[in-house]
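These notes open a run of structures that come right after.
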Structure I
Amino acid sequence: MGGEGGGIFYRPGNLPLDNWQGGGIFLPGMNSGLNLVVQDVLKSYEDVGGLNNTDGHNLPSKRELDRICHRLLQVLFPGFHDDKPIHKSELADLTEDRIRKLSASLEDQIAKSLQVIDPACPKARARVVLLRFLQALPGVRELLRTDIEAAYEGDPAALSNEEIILSYPFLEAIAIQRVAHILYLEEIPLLPRMMTEWAHARTGIDIHPGARIGAYFFIDHGTGVVVGETCRIGAHVKLYHGVTLGARSFAKDEAGHIVKGGKRHPNVGERVTIYPNSTILGGETTVGAGSTIGANVFLMHSVPSGSLVVYEEKQLKILEKAQHATAPEIEWFI
């Protein structure tokens, strides 16, 4: 369906529903109309490429990934993602059951991911990756303990670890990112990104699985934070909502296509705080250790350790309302 200028738009079809009488009742004529819809959709499968996976690889399942991420959170935070309390006496049996179920489903999804790039990839490869992944979970839990500690120490509103685990979106986002990062390092396609996008959809925090993030990491509030694939973030770093650690520009080949890979995103040293809505871009950009980046800063070059980077207000006026009573009242609608 094309319009002027080559645009694509919606055009209502002429379905043979002459006997439609309203009231939500399917009357004679509906079947023939649906048959036309089926034919049109099937034709679009032939005409519009790139959206079909028929006769292709058995891709990872988004629905199964949802179950995997839920199980991972249950393993990482036992008792916090459950409908009923867990007694210590049943923890061993419950954990074994969860690990076995997680193992079965995750091995299958890893195998499907590997077969996308190598259809002949042996299933043993998926099993080796899976075992290394599961062996890394205790280390991930130790990192998450430091993240919880950073949140408790860095947010005066945080009253307990339980509150942080149950209600802070950053913890769910970084928990999934830290486990997805293991699969990323194993060079598993699709699956790590699917995992972090699962967390992104739930939390509003977009952390690429390739980002390397140190201990004691905390994102306050979190909504709108973006951390790119090649970011390197040191320990004891605190970000606020709306922070972007992104790419400055993309290299292109002679044909004008974006060149994949390469260092595109900034490095952030240890004990750095970045306040809301600041944007830091570029693979050669480094924020030195111990620096503070104020709100609304746009930065595309490195700053040395111990820097304070602030945006100076321009054209900002603060007036006394009583002296300007005749001025029209400003109204905001959101």
Structure II
Amino acid sequence: MALGSVQLQLYCYTGTVGSFTSADLKYTINKNRIGTENNIVLEIGELVRDHIEITFNDDYTCHAKWVTAVVYYKDLQGDLLDHSNPGIFNYLAVDGYGFFEDEINPELSRNALITSDNIYLPEGTAGKLPIFAEGVGKVRIDSSDTQITDSGNSNQKIQYVTIPANSSEIKVYDTDDTTLLKTITVTNICEPKFTSYKVTFVNKYGAFQDLYFFKKSIESFDVVSESYKANTVNRSNVLYSTAQAQKQITNVNATTKLTLNTGFIKENMNTTVEELMISENIYIRYEGKTLPLLPLTKSMTHKTHLNDKMINYTIEFEFAFDKINNIR
């Protein structure tokens, strides 16, 4: 019997794979085979993304979800086919992305979930390294090993290994605990003059990644308002007071901006800055609070040691909220 159509039931849920219930059914999609094509293509990535909610309060939690696609294959008359019906496909979904060069539906790193081989931390400050639990057996930081276990629960598929203060080298090993997958150099920065700011963003692997800005920072804000002319004449005596404003201001608010500098970094940190600028979820640790940011800098020229000698990036951000609280 020829394939005529399919019905897809798409479940998104947390917990262990296959533990979905009827309440986890998000979409039911029916699609017919087109013309003489011998297959039916269903794109589910954007549908699943709507059900991955990113929140961050300096807590580094995993937002991965299991996705189960139950596919019913039907013939040209709409009857179920006998072979492999239904087909059940399980996926682990995170809010990541591939670049055009990665081609269609790329599978990204299954070990350390950062692109660069360098991490910069302030002296005396611990850090976080995101790793994919399924593909990592242990993480060695200097001479100390951290064993990685995978319980199968979606909430621990991305784990954040603590980098102790003043560490120097991280080695990430495969599940056999012997095959070295990635080596990361940790540089500890002494910055006695400027305040260092930690900016955390969701990178291309769907994991939270920190980038510290060590050098000069500038805070500013822009005010927006409306105005109107008021009638200040006293009706009883047909006079007005010169102390009363004729031009009135209303709907006043402001947005705060921050201009931050990375300080001097290595050339392969270009990818980290690039992923920060195209991230949809950016946060800063600012005056004891985690606050959301929007990047205002919209262009980036990749710097190299050959062309620029010392590499520093200046990025302007805007706090993603109004200065005057108007949440009701």
Structure III
Amino acid sequence: MSEFRGIPVVTTGAKYQTEQGFAAIKNGVKARPDRQTARREPKPPWLKARVPAGERFERLRATVREHRLATVCEESICPNIGECWNHGTATIMLMGKVCTRACQFCAVDTGNPRGWLDPDEVENSARTVELMGLDYVVLTSVDRDDLPDGGARHYADCIRAIKARCPDTAVEALTPDFAGNLADVATVVDSGLDVFAQNLETVERLTSKVRDARAGYAQTLSVLEFAKRHRPSVLTKSSLMLGLGETDGEIEAALDDLKAAGVDIVTFGQYLRPTPNHLPVERYVTPHEFALHRAAGLQRGFLEVVAGPLVRSSYRADRVFEKNNVGL
């Protein structure tokens, strides 16, 4: 481990010790020399994002700095931060920064937190939403297979605390799959949230290549189907990354499976490789192709299908009811 001005610097793919005392892999995937030699194609012009600006964005950023709040928007250097914050939407990550899984597309650190949870996070998450004055908040998290319930109770407690402080704020929970335990899914769905999301991530054929072995295509569908059946008033949502080698036919099959599971909202975005150790981008999907996938979803009767190169699961999540591809 090297240092910069006395601060430890962990290189991607390296093992390190967290502040809580357990080992983790930086950026989630161990060093992969075979992938580092893969050619990196230049990004097309449609993947360029605007520099974040705007009165509300500046105000929220000042609040985040002053109160030392943490958002996924900043932690992940999301290109959409300006747009989302200007619309009063933000994403907060729960249960720490170390995931028990190691998906091949994700740059979150991986390890075993051994049951660690921040005891102040429930109230701090609610306080963050209140201080930021959010109209819509997305709660997401790492997978926590080390916890008996996968963190379901913690999720539910955070949602209730937010609703108690900010009853008019819409809450979306982008959750783990809780290892397919439907009782844990019910714990979250019954917490008073407005939208329950669990990402399919990719088509069925590529699932074992893209996602951790403990995740699964059928497992995600079963979680989404149960959530909708258990509490029909809660909207359900899922997302797929494109550009990993999927075919149009496989995308349409995934749409059929999501529709059969009762999912209301689907989002499509371009996969972007976070580090040289992660899966390479097979191709950049054009805006026209995204428009065709959106049309295919709408023909199947989804409430909304949000599709575009820079779209992420929580992108402009508050604008889904406009039914205009969130203004894209």
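Please treat every number below as a calculation from the coordinates, not as lab data. Predicted model only: the values in this text are computed from it and were never measured. Cβ atoms are built from the backbone, for glycine too; each structure is taken alone.
A compact table of results
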| read-out | value |
| --- | --- |
| With Cα extents along the principal axes in Å derived as 55, 51, 43, matching label from I, II, III | III |
| Origin of the value -1000, where helix-only ellipticity at 222 nm (-39500 (n - 2.57) for each DSSP H run of 4 or more, over all residues; to 500) was derived from one of I, II, III | II |
| For distance in nm of label points 7 Å out along Cα→Cβ at positions 198 and 254 computed as 1.7, the structure of I, II, III it came from | III |
